[in-house]
1. Could you tell me which structure in I, II was used to calculate helix-only ellipticity at 222 nm (-39500 (n - 2.57) for each DSSP H run of 4 or more, over all residues; to 500) as -15000?
2. Given that semi-axes √(5λ) of the Cα gyration tensor in Å, derived from a single structure, equals 47, 19, 16, which label among I, II identifies that structure?
3. Looking at structures I, II, which one was mean count of other Cβ atoms within 10 Å over residues 58-65 calculated from, given that it came out as 11.8?
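Throughout, read-outs are computed from the coordinates displayed, never taken from laboratory work. All values reported here derive from a predicted model rather than from experimental measurement. Cβ atoms are built from the backbone, for glycine too; each structure is taken alone.
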Structure I
Amino acid sequence: MPMKWPHWAVLIPVLVGAFYFFYPRIENLFVFFPQRAFDFTPESFHLKYRDAYFVTEDGKTLHGWFFPGNEDDTVLLHFHGNAGNISHRLDLVRHLLRRRLQVFIFDYRGFGKSEGRPSEKGLYRDGVAAYDYLVQKEGVFPGKIVLHGHSLGAAAAIEVALNRGAKSLILESAFTSTRDMAKTLPLFFLLAPLLPANYNNLEKVGHVHIPKLIIHGDNDEVVPFSMGERLLLAAAEPKNFLRLRGAGHNDTYVVGGDSYLDTVEKFAEESAF
């Protein structure tokens, strides 16, 4: 027996409400791919470091590694992408440490040794907690902190920049929003207009007024290069853009080589607080 209009009038709002209630949980399944076990350690790369444990606003204990250098060196606070854990960023750390930079990397909740389950709100809380650890426990002056977000980590870096003081901000392989990303995926293309614009870097970046460097590979197979260009247009001054020819999503520092590292080092040193 076909449903009559009054039934549809009740069912449609219920379905829409259920969709928006459960969507954050569904989105998390497609956004986060955490790994608990470490595949590498700082010892694997002969790196000097300190283990860091710190607690978020909502009581989750997170873990990270601080790689100290000269006391006057800028500290790069790195926010990694949506998969693996901090052990998979050690090759990048090794290269950065050779460029007169100190580095702090940490795992979001649910990744590595960090407690909890990942979510958008949790990502933002984790980023702020990592920043506060640097300032309060390591005694790093905010004017020496460069926020460096890769891919999903760009959303965390922008959120920290909006809520804490920092020297500058680097956005690498960053997307505009998860709704825009859905438009690039065959399974979600038709639903994309109905999805909320979560992790909305495009809307937020215009409110960040510290110096910004946007880096994007023009062969990025995950986040379209055009998203990096849109972020550049939306960003408030001062801002710079580094196009890495032939670089994909996760090999920017490899393909970019000295050009990438020289640019990051120079930007980190010269950007003003």
Structure II
Amino acid sequence: MSATAEFSKKPWDDPTERAEVYTFTPEEARWLLRERNPANRPCNPGQVKMLASELEGGYWRRNGETIIFDREGRLMNGQHRLTACVSSGVMLESWCVFGVEPDVFDTLDRTRRRSTSDDLAIRGERHYTTLAATLVLIDLEERGKLDQMWSGSNQHVAAELLARHPRVRGAVAYVCARASLRRLMPGRVASFCLYRFSEIDHHMGYEFFERLATGEMLEEGNPILLLRNRLLENHEHGTISRMQTTYILAITVKAWNAWREGRKLKFLRYRGDQSDAKPESFPVPH
């Protein structure tokens, strides 16, 4: 039996307008994306990764949002969900609407997907935008992908992370209250590092960032001074010349490790690019 014959005569080939729950296999999803997806927009890789992680982690739930097919069996809405089904290799159960008129395509997807920060705001969390971005970094660290700062993470993972890391709220509140610190580095990086450093040594973690923010009690060779000078120089250069966020995170961790060990430094840099002669592994705070 050909693939076309195998996946035809399915619910999407019945032109009757109706709604029902259907469970897609990864094979069906792959065929639909190839054969019945003629006019959808390019996929957003971050959204696909987020949805795939929900499927893989068992967080996916039917929530009333629908995958839509027109009366000719063409996919009109649901491309990201079906792509995540293929990517994860996990079956996808969803409400589906079949048999809609083809000319309604342009009216679909007019609303913005609710973000993790939106969900945190609804739950009454303070500083929800920075908190959501910080939880993404915690998620990446736990998965060993801290050097791959794609911005996606799903709401279920964020809620679970916050339940396991409740003290991150204090680090975020500290950073959000200090404009001088946020001028030096992105709030999510400062919040993540403060939380991680303070979990290792609470007093030293907050002292590190207090000295970084004020510039006080920093003698020559102090790793915090080198970090502060690098960040100030970076800030003065403007957005075009600014260091990448991953690089800022790496040198902040390196400065912390050296300062906590009592080592003085002559320079502070991170060679993580694979084009470097001897690329470094991404630093881990200790």
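1. Values: I: -11500; II: -15000.
The value was obtained from structure II.
2. Details: I: 34, 21, 17; II: 47, 19, 16.
For semi-axes √(5λ) of the Cα gyration tensor in Å, the value 47, 19, 16 is produced by structure II.
3. On the way: I: 17.8; II: 11.8.
The read-out was computed on structure II.
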